[in-house]
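Please treat every number below as a calculation from the coordinates, not as lab data. Everything quoted here is computed from the prediction, not taken from an experiment. Cβ atoms are built from the backbone, for glycine too; each structure is taken alone.
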Structure P
Amino acid sequence: MGHPMKIEIWSDIVCPWCLVGKRRLEQALARFEHRGEVELTWRSYELDPGAPRQRNVTQMQHLASKYRVGEEQARAMIARVAEAARQDGLELDLERARTGSTFDAHRLLQLARVQGSALQSALAERFFLATLTEGEAIGEPATLSRLAGEVGLDASEVSAVLASDRYAAEVRADEAEAAALGAGGVPFYVIDRKFGLSGAQPPELMLQALERAWAARSAGQKATGGGATG
């Protein structure tokens with residue numbers, strides 16, 4: 001077997017559509033014949049880079065302010081994503097969800113990435129659910145430390161990262177790369193650096209993208225005598 005097919009996912013863990021997209025990608029991968037040869041990488045993207053650690057407003061109030069709409073319209077936006085999530089087996093609690101900076105959460109995801117794709121995916125899942133279904137304050141270091149410990153990250157390493165600026169450059173590099181690739185928002189998926197997919201697309205479309213990328217990869221390997229393509 002050659003190199004795994006790489007799927008890079010730019011997302012923010014306060015973004016409900018990113019969690020919906022995660023579930024839909026999982027559904028697509030479950031039906032993908034070569035799922036054992038796929039490697040996921042979670043890339044950093046802050047929807048609100050200037051956010052304080054924690055805001056004393058509800059998600060609905062924040063949406064109303066951000067998009068300059070009334071609370072009824074903001075409530076309708078929340079209801080729409082909550083219903084979409086329900087179809088994918090998720091019970092979001094966006095009325096209770098708190099907004100705040102995700103910069104430190106992304107730094108911990110960078111730490112987890114160094115330790116392996118499976119650990120990074122587990123941490124992303126924990127952060128998503130904590131923020132969007134449990135009302136956790138994801139910008140608070142104590143919250144981040146507890147959640148990271150739950151999925152198996154070393155407590156002393158987590159403390160060292162949070163007490164320093166480690167992985168800050170990697171977060172910024174991911175965000176610059178998203179802009180360079182033309183990501184206007186998240187979730188944003190890049191497969192093998194050849195195929196891009198934007199938004200929480202239906203599992204069928206995600207599966208088609210995976211199959212197209214695999215076919216292109218196979219054709220490229222044949223063209224180069226079976227070697228990996230770049």
Structure Q
Amino acid sequence: MPEKLIFAHRGASKQECENTLQAFAKAIELGADGIELDVQKTADKRLAVFHDSSINGRKINSLPLAEINKIAQSKNYQVPELEEVLNLTAGKVKVQIEIKQQGYEKEVAEIALKILKPEDFTIISFHPKSLQTIKQFFSEVKTGLIIGTDYGRITQILWFAFNRSKILAYTDMFSIDWRIWISGFSKLIPASYPLFVWTADGESLIKSLLSDSAVSGIVTNLPDRALQLKKEYEQK
């Protein structure tokens with residue numbers, strides 16, 4: 001069975017503020033195989049590593065990065081740019097870069113290719129068109145479709161089943177909500193496509209994922225705990 005990879009969700013986000021340089025550095029220190037991060041474009045066209053669409057009720061894409069960080073600093077953290085994070089992590093861990101909105105896919109890919117080897121990162125998104133754009137301009141870049149439960153588990157599974165052949169043409173891997181995983185979604189994915197499951201923090205869930213041969217990686221807020229459970233599992 002291939003080794004399961006442990007990815008730190010927004011870095012070691014239970015020990016440091018999520019999506020910060022400190023969280024990513026902590027994930028590396030803990031021994032995570034990879035990190036997952038979120039990217040958004042600011043009003044001054046910077047690529048900020050930040051998850052929520054707004055900060056203090058103001059849209060990220062309506063603010064310059066300096067203003068975003070002025071707000072963030074009042075809450076004792078700093079919002080990094082994508083280039084900063086990739087320079088920190090290059091050669092140390094693999095990276096999953098989530099594009100939160102459409103429209104800046106090429107910029108993300110260009111920065112990632114400038115700093116990382118193509119085999120060391122994947123650009124992931126909930127938006128199929130974003131992945132299609134990446135593949136159109138950068139065939140060497142790996143892409144991953146994120147599937148959640150916003151539209152309901154059954155609806156998401158039926159959507160995938162109906163569009164399966166088209167999706168497989170522009171997707172290299174899948175990142176799915178654990179609630180989709182327990183619905184048996186992995187049976188619809190060819191074994192050659194890596195499957196990551198998020199966000200797995202519970203011990204019993206992590207153990208179940210470790211024993212599932214269809215799962216390639218676990219995305220967790222608790223990489224240290226997941227790594228310990230992985231070690232225990234491998235020693236059995």
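Looking at mean count of other Cβ atoms within 10 Å over residues 5-12, point out which structure of P, Q has the largest value. Numbers along the way, then the final one.
Values: P: 20.9; Q: 26.0.
Across P, Q, mean count of other Cβ atoms within 10 Å over residues 5-12 peaks for Q.
If helix-only ellipticity at 222 nm (-39500 (n - 2.57) for each DSSP H run of 4 or more, over all residues; to 500) is computed to be -11000, which of P, Q is the source?
Values: P: -16500; Q: -11000.
Of the options listed, only Q reproduces it.
For mean count of other Cβ atoms within 10 Å over residues 29-36, which of the structures P, Q scores highest? Intermediate results must be reported in sequence, preceding the final value.
Working: P: 13.2; Q: 21.2.
Result for mean count of other Cβ atoms within 10 Å over residues 29-36 over P, Q: largest is Q.
Of structures P, Q, which gives 48, 39, 34 when Cα extents along the principal axes in Å is computed from the coordinates? Don't jump to the answer; show the numbers that get you there.
On the way: P: 59, 42, 31; Q: 48, 39, 34.
It must be structure Q, since only it matches.
Quick check: 3.3 is what I get for distance in nm of label points 7 Å out along Cα→Cβ at positions 133 and 173, calculated from one of P, Q. Which structure matches? Walk me through the numbers on the way to the answer.
Details: P: 3.3; Q: 2.2.
Of the structures listed, the value fits P.
If FRET efficiency 1/(1 + (r/R0)^6) of positions 157 and 213 (r between Cβ atoms, R0 = 25 Å, to 0.05) comes out at 0.15 when worked out from the coordinates, which of P, Q was used? Don't jump to the answer; show the numbers that get you there.
Values: P: 0.15; Q: 0.80.
Answer by label: P.
Compute relative contact order in percent (Cα under 8 Å, 6 or more apart) for each of P, Q and report the one that scores greatest.
Values: P: 30; Q: 20.
Looking at the calculated values, the largest one is P.
Given a value of 19.0 for mean count of other Cβ atoms within 10 Å over residues 125-132, calculated from one of P, Q, which structure does it belong to? Mind showing how you got there, number by number?
Values: P: 23.0; Q: 19.0.
Label of the source structure: Q.
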